[in-house]
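Undergrad: Down below are the structures I want you to see.
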Structure P
């Protein structure tokens with residue numbers, strides 16, 4: 001790809017222009033006032049499940065599994081990969097227009113290398129706005145699903161407000177204005193249709209199973225913690241995706257999962273805001289420091 005700012009026509013939005021301006025974002029305190037707990041770091045528990053949902057879209061899965069961007073490879077640089085993901089979420093939800101544009105440029109440099117070769121069985125391109133829309137939809141769904149499991153599902157009006165505010169999860173990259181489903185009903189239709197398109201082949205399943213079992217970590221960590229991480233990750237997945245991943249689940253495990261989340265949610269609500277939101281605030285602070293100093297952002 002010759003340029004990191006390449007745009008492509010999009011049949012859904014009818015536009016080739018990616019977004020260049022966003023409304024003033026909410027800060028961490030404002031997020032917590034409107035949606036208490038929505039930006040809490042405890043949501044990282046569902047991170048692996050969200051990655052599975054994203055990569056269950058076959059071109060996304062092959063794009064990540066075959067990626068030649070070694071500097072951001074999950075199994076070689078897990079801490080850096082986690083930092084990049086958390087930073088993207090923080091910038092998309094709390095960053096200014098200038099910060100979103102800066103992070104888009106940095107991410108695009110990496111994405112420019114993520115594309116299939118001619119003749120590959122599964123064709124993919126990290127700049128495909130349709131694939132990025134699916135990834136963004138998974139990120140939004142992850143916020144709301146985890147929030148509902150740890151706290152309670154907001155009423156319809158609050159859900160619609162958050163849904164609108166979450167649009168930069170997609171438009172910070174290549175999702176065009178107008179591609180984001182118009183409202184919750186439209187999103188639900190898009191989401192259900194997307195779930196029906198998911199296909200996890202053997203190659204992606206093997207890749208994701210290593211993630212589920214924490215095989216990218218030292219055995220001293222993965223062996224004792226891996227089984228619990230598998231249990232937690234499986235609990236956050238829809239049943240259809242569990243089936244494709246060949247992950248075992250039953251009513252007893254569901255009951256244990258709900259009890260555990262009830263306890264975690266209770267403890268998390270007792271913590272002061274600065275501790276609850278520390279992961280997002282910390283990576284946003286680090287991003288702004290690196291941006292100010294002209295250091296690499298990804």
Structure Q
């Protein structure tokens with residue numbers, strides 16, 4: 001393809017000794033920015049999460065530049081080497097496999113170490129799965145929490161989910177297709193059945209969006225033989241529905257106990273799902289209600 005990337009020597013795009021954090025497309029390669037291409041062509045070295053993936057992407061634009069691997073398995077040892085490269089007034093671009101580096105990808109150590117050395121760190125903005133999904137989710141965008149990938153150990157994961165459940169903003173999760181159903185089941189149990197948005201294969205040929213409550217999206221996905229592609233799941237804050245007063249919750253708990261005679265944990269779960277609230281929070285209120293109600 002004709003090159004539009006060559007720079008005017010009198011006005012260099014790339015500064016010596018500068019670290020550029022370059023966002024790449026999350027799927028559709030047409031989402032690369034012209035500035036990103038100029039930086040990738042002009043730097044002295046590119047640190048890539050996967051050099052093979054980066055090489056394929058660069059070759060499409062006729063960019064032949066030096067690459068070095070920088071990923072979660074060599075991040076600790078490689079950081080000092082790259083900082084030395086920058087201190088020597090050599091420029092460096094940091095890229096991940098897709099999207100914006102450091103957003104659930106390696107790079108924190110490098111940016112932190114470079115900053116401590118007084119090295120200039122410049123963002124080259126572009127695609128981010130979290131922001132792309134949020135922008136079309138239809139859920140509140142004024143405040144949000146990026147949770148990224150949850151821990152693999154259930155205890156730590158559930159503990160974190162309880163923390164996020166109390167958040168006043170929309171919560172954004174990344175998850176693999178193999179674990180996304182398990183995550184959604186835990187979200188329903190901890191968050192309650194809140195409004196949610198599920199995206200898969202964003203910007204690619206088989207891009208898919210699902211909107212509704214967590215339970216509805218979970219039911220739809222559970223019917224499939226398999227789920228493919230990286231997934232982004234967004235869940236609304238507990239306050240997305242009309243605010244519910246504590247008296248209404250208490251009345252619902254009393255009614256549920258009288259009507260069903262179920263165990264306290266089941267009563268709390270039923271009311272939590274009805275109002276889109278965390279089960280733990282409703283259960284605590286049930287215990288408070290029992291303490292304040294005189295016995296027979």
Structure R
């Protein structure tokens with residue numbers, strides 16, 4: 001059984017038309033998947049379909065099916081699907097509805113009817129997971145943008161979903177905040193086994209963590225597979241080449257002369273291997 005499975009799934013919004021066109025894909029449990037592609041390509045609709053919000057909230061027509069943990073979203077309510085999959089939207093602040101950090105995380109748990117002692121434990125664990133320990137009584141208006149983003153994630157993981165879906169989660173963050181957020185998502189994926197699915201147009205941010213990349217175009221899956229395989233295909237197509245992270249573009253050029261290069265995950269790894277190809281006088285400095 002897969003965490004998420006699309007089976008020849010098409011969806012049309014009530015007024016604007018096609019959102020997804022005959023999408024078929026599988027996302028395994030425990031994976032870190034990145035959805036990318038141009039604006040309007042279908043990334044957000046794909047995320048909404050994983051949670052059942054498409055079509056239950058937005059209406060419209062569909063064919064095929066989406067399975068979450070083996071269950072069709074069409075045959076379950078959004079609340080039932082939410083028990084296994086949580087979502088953080090691009091406009092994450094719209095998901096924050098309470099006055100304090102504790103109240104925000106406790107809100108959904110109280111609606112589930114959990115006892116007070118368990119709610120306290122869940123809130124503490126969620127805050128610890130996102131690095132917001134000790135801020136239980138902090139008012140949301142006093143939080144930074146990055147802290148609000150982390151709180152949105154904490155509010156979702158407190159319900160202990162097996163799958164976490166995030167739509168453009170770093171769009172409102174500075175580079176440092178975006179890096180911290182992705183490190184957090186990688187930690188949740190690695191240590192808690194949460195299946196992470198992120199829609200992001202900036203592949204460089206997700207490069208060190210993704211084990212699968214899915215490229216969306218006009219509501220269809222244009223490319224999917226391991227990052228190295230997908231980037232290799234993207235580099236041969238002018239439509240996608242510019243979206244390939246700079247490290248991968250450099251690696252693609254170097255591989256023409258040095259085909260045995262390893263799979264770079266970050267700048268340090270790239271510089272280290274490039275240094276091995278250079279003479280001592282030309283080697284790169286890795287010091288800050």
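Undergrad: Of the structures labelled P, Q, R, which one yields 18.6, 55 when Rg and Dmax of the Cα atoms in Å is computed from its coordinates?
TA: P
Undergrad: Once mean count of other Cβ atoms within 10 Å over residues 85-92 is calculated for all of P, Q, R, which comes out largest?
TA: Max of mean count of other Cβ atoms within 10 Å over residues 85-92: P.
Undergrad: Can you say which of P, Q, R returns 22 when relative contact order in percent (Cα under 8 Å, 6 or more apart) is computed?
TA: Answer by label: R.
Every read-out reported here was derived from the displayed coordinates using simple, explicitly stated rules and does not represent laboratory data. These numbers come from a predicted model, not from an experiment. Cβ atoms are built from the backbone, for glycine too; each structure is taken alone.
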